[in-house]
Structure I
Amino acid sequence: MQVHFIAIGGSVMHNLAIALHRKGYQITGSDDEIYDPARTRLQKLGLLPAEIGWFPDKIHSNLDAVILGMHARKDNPELARAQELGLAIYSYPEYIYQQSLHKQRVVIAGSHGKTTITSMVLHALRVNQRQFDYLVGAQLDGFETMVKLSDEAPLIVVEGDEYPASPTDLAPKFLHYHPHIALISGIAWDHYNVFPTWESYVKQFEQLADSLPKSGVLIFDETDDMLDVIGKNERVDIRPVPYEVHAHKIVNGQTFLTTTNYGDVPLLVFGEHNMKNISGALAVCEELGLTTEQFYRAIQTFKGASNRMETLGKNEHAAVFKDFAHAPSKVEATTKAAKSQFPERELIACVELHTFSSLNKDFIGQYAHKLDAADTAIVYYNPHTLTHKRLAPIEPSDVKDAFKLERLEVFTDVEALQQFLRSQSWQHANLLMMSSGTFGGLDLKTLTNDILKS
């Protein structure tokens, strides 16, 4: 099989290319920018394009498939050539479905928690030596790549998002997987540039629930008002499986699941949102044939997904955490989790406004009161990012008004932010850094070391 990737440098795209390469496929690809870790991984396997850019002569009639990444544009010259030749063109969700036609398909969706729930399910399956394929949106301990495709595995577990599948296909990715089992973790408005209204955003998840086949299973957070409605729709041929926060307790900074039959189950993760994630993952694993005991035994060693409440360093009186949280609901849940786990410590929480939605004046009001749980609340944004995204300027006063927090500290200069953080007292205090960006290139490793020495 010969497969060409248009925009091979994407996070999932390069992992899919590697997965197919390992199946023995002949892989070629192009992109106009490729950064690490994709660059190094592709280079190691001889899959890195010799030149950066788009080259229509790479598209030929012997290709069995062309996979189009979201990074490409509708007028991409390689895409135009593939269309001229009448080649089979897929978005990556469509192609993964083609690779899993004869498998049991599980899709984990939702505005928040989907990466972590998917990771928990994969971890539990691996610990219990089950065969499975997967697609997950973060690098996991013990998993070499973010995508695995094989001929042997009887099931595939996919993290499915609501974002459009490709430049030529605006349907949400998760619809293309055609799941037998779907989990929706929660609905909180995001991706303002694609879904300009709450109604248009919710519709994507309604479509996912409606797409389930007869005898399908819909697992959902019953404490989410919107999901409670979707999960209890009138389709009698779908089995609803609601879940809620797992019973737990915190003892000396460690969280334990409390269970009737298995005692207290120690965890390496924490936060009420993760107790929901565990309940959802348990429900999925039970549908896949794991026992409750097998799941509890496995979840004790789950360290979390990369960049999800990652511990950068800690000592007896301070800790530094990094989290991918950027959407309003994620910022709120992560901040509350960090404070609840260490209630006796001061919490200094900093979020970077980096995405299109978070920097949009019509959306930023969604962050109202989301940092209230922090003792010291900080927002950082780079005005150049607004220019790059062609958004209207935002003043620090606009940010304070949006967060509804008078004591909020707002920084637009990374050096000033760094000086402020270094000036704080770190005796009995924790730092939480939340962003899908890089805080303007801030060296978090060095900052963490300095904090823990202070």
Structure II
Amino acid sequence: MSSCKVIEQVVDKGLCIGCGLCVSACGNDTLKMELSDHGFLEPRHVNSCGSSCKGNCLSVCPFNPEPDDDVRTETELANTFLNDSKKQSDSIGKYINTYAGFSNEHRANSSSGGIATFTLIELLKRKEIDYVISVKEGASQNAHYEYAISSTEQELLQGAKTRYYPVTLAGVFDKVKELEGNFAIVGVPCFIKSIRLAQKVEPILKSKIKFLVGIICGGVKSTFFTEYLASKTGVSVSEYSKPEFRIKDENSSASDYSFGCLDKNSQQNTIKMKMVGDMWGTGLFKSNACDFCDDVSVELADISLGDAWIEPYRSEGLGTNVIVTRSQLAEDIICKGIETNKLTIEELPVDRFIESQRGGFNHRHNGLGFRINKRRSKGLSVPPKRFEDDNLTFLLKLIHLMRMKVRKKSLVVWKRTKNAEQFDKEMRFSLNVLKKLTKLNQYQKRYSESGAIKALVMRKVNKVLK
């Protein structure tokens, strides 16, 4: 079987994110998406590429190590697709305005503040689109979630929740080409980038895909993440079904949500995520490719949406969105929603938006250069990135190094144990080291300005290291 460029240069190098656009772009029934041993969707070579292969599979890959100059980074792609955006930020890319708020109707039953649901319904009502491609409950026990097509508001509402589960766009674009009408697609940053790359390759996709809703992402998780959470609720990993990742508590804070799933008797078992521990800052069950993404705010979407992790918004249990409009259509929908009192929204200064996603910017921008240098020291290539400077302190380098080790170790340990109690036991030491290093950094940042306080820091340091 002849070699495949995307397999050789991306998958085998540990940079595949599972978007599946390579499968659609190949067009020769050469590739098929399958779950890896560590619970990530990846393309597998099932047939020979043949002499007619043009390398389209690599051209639509968001982690292509050698892209053409006009698609080198998100910046070049934004200049092609987001001509309505007149403002520019090094942190969030091209944009029109930034906001924070929620949909009065859809907030309670949607992810975060319900702005994605509101926007997509408005697009359908306006006849701007005929179909929405978003993640919904899967058709089989093994595929808990998958991308599916909606053409009505009722169908759309079935996919209005957060899904921290591997999904793929493989095969979806065949439907885009077959069906008459226009589409909106919902995706995380790397998926949105792959769609823009595909639109560059195939003009029909540019003409039919009219709107992209970007979901700010803390990292693509393995199926192991869901198995672990199910096990934490007391349900066997072989018996759980219908996982729910964000069960809100309107009487608490936005971060005080629960995970739930059904057991073999169809009884729901839940656990508060604050009882589970930090699933995001630690890198547990995360894709390696995510460590080499520098797009925090989904810079290539028409509208970018995330959680408002700043006060006063994070104190509201039903959730609040931060919003970036990047196309005039997106801006018009938000402004009309405010005018008709369908949305409760206020403008949010860009620096406040950045603060709401501080953890993402610290990891994906500030820490990226260190991870790139570590990867290159092993002789591995990295796609072109805009934040390659390594200015981290020695302590921060230790923190980022530990995150990388924890990410990798979590996949190895869960594959072997498949039991939350045993997993927690084997991961405890590494997680404690990471926690102590993080505390040290917080002390250093908070108290390093005066000599008197430095003495206090050293006492805290010694205490943490014990």
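Each of structures I, II was scored by distance in nm of label points 7 Å out along Cα→Cβ at positions 230 and 366; the highest score is held by II. Hey, helix-only ellipticity at 222 nm (-39500 (n - 2.57) for each DSSP H run of 4 or more, over all residues; to 500) derived from one of I, II reads -11000; which structure? Structure of origin is II.
Suppose you compute semi-axes √(5λ) of the Cα gyration tensor in Å, for residues 206-341 alone for every structure in I, II: which one lands on 30, 19, 12? For semi-axes √(5λ) of the Cα gyration tensor in Å, for residues 206-341 alone, the value 30, 19, 12 is produced by structure I. Here Cα Rg over 2.2 N^0.38 Å, for residues 22-93 alone has been calculated and equals 1.10, so which of I, II was it run on? The structure behind it is I. From which structure (I, II) was relative contact order in percent (Cα under 8 Å, 6 or more apart) calculated, if the value obtained is 11? Label of the originating structure: I.
Read-outs throughout are calculated quantities, based only on the coordinates presented, and are distinct from any laboratory measurement. Bear in mind that the values here come from a model prediction, so they are computed numbers and not experimental data. Cβ atoms are built from the backbone, for glycine too; each structure is taken alone.
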